[in-house]
Structure 1
């Protein structure tokens, strides 16, 4: 079986698909000037777009890892998450505090999903 990659750059690909499983790179907000609510919305929109391009959607997420620069912002992030997640299809998820690559980034999300 071949591996299909999309949005391939010199350092990383945004997606890889193998054996009907979609792997996303860590998604961050392009507009890092936003607060945690805005960055979370933008990141989740990136995930929606990338999953759709790969023949999947948020109801098919197998695993999700969320990295927050400040775990104290988890309640606000969860408000956005709860409004976004597919009802009845909340995926297994881990949320941790982490120092992200750039100080303006407040959230990074990594998702693995099944294709339709």
Structure 2
């Protein structure tokens, strides 16, 4: 239950940063926090108390005592995709700052063409 609360709080903190901040760098950090919260939520869904890793080298373990490996695999993929997305977003923020000398969304929006 604690993992769900932590995941939902991370998602809410990230959404607050995305929706209320005007600085592009803070928005990218907020998106990264949302990504971490979603990853924690996926891992907490697949968590089973007192279970072991899904390795079938020990024949004494039954299938109900193992953790589901699918959420773990999905989260590993999501971490790589989130890292790449964050890197691209930070690259765009750097290029915008070099070109417009500001990271404020309102000022960039006023510079139509």
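Compute percent of Cα pairs over 20 Å apart for each of 1, 2 and report the one that scores greatest.
2
Out of 1, 2, which one gives -24000 for helix-only ellipticity at 222 nm (-39500 (n - 2.57) for each DSSP H run of 4 or more, over all residues; to 500) as computed from the coordinates? Going through each structure in turn, the value belongs to 2. Comparing distance in nm of label points 7 Å out along Cα→Cβ at positions 30 and 78 across structures 1, 2, the highest value is found for 1. Ranked by FRET efficiency 1/(1 + (r/R0)^6) of positions 70 and 102 (r between Cβ atoms, R0 = 35 Å, to 0.05), structures 1, 2 are topped by 1, which has the highest value.
With distance in nm of label points 7 Å out along Cα→Cβ at positions 54 and 86 computed per structure, which member of 1, 2 shows the largest figure?
On the way: 1: 1.4; 2: 2.6.
Going through 1, 2 one by one, distance in nm of label points 7 Å out along Cα→Cβ at positions 54 and 86 peaks for structure 2.
Give the label, chosen from 1, 2, of the structure having the highest value of relative contact order in percent (Cα under 8 Å, 6 or more apart).
On the way: 1: 35; 2: 27.
Of structures 1, 2, the maximum of relative contact order in percent (Cα under 8 Å, 6 or more apart) occurs in 1.
No lab work stands behind these numbers, since they all come straight from the coordinates. Model, not experiment: these values are computed from the prediction. Cβ atoms are built from the backbone, for glycine too; each structure is taken alone.
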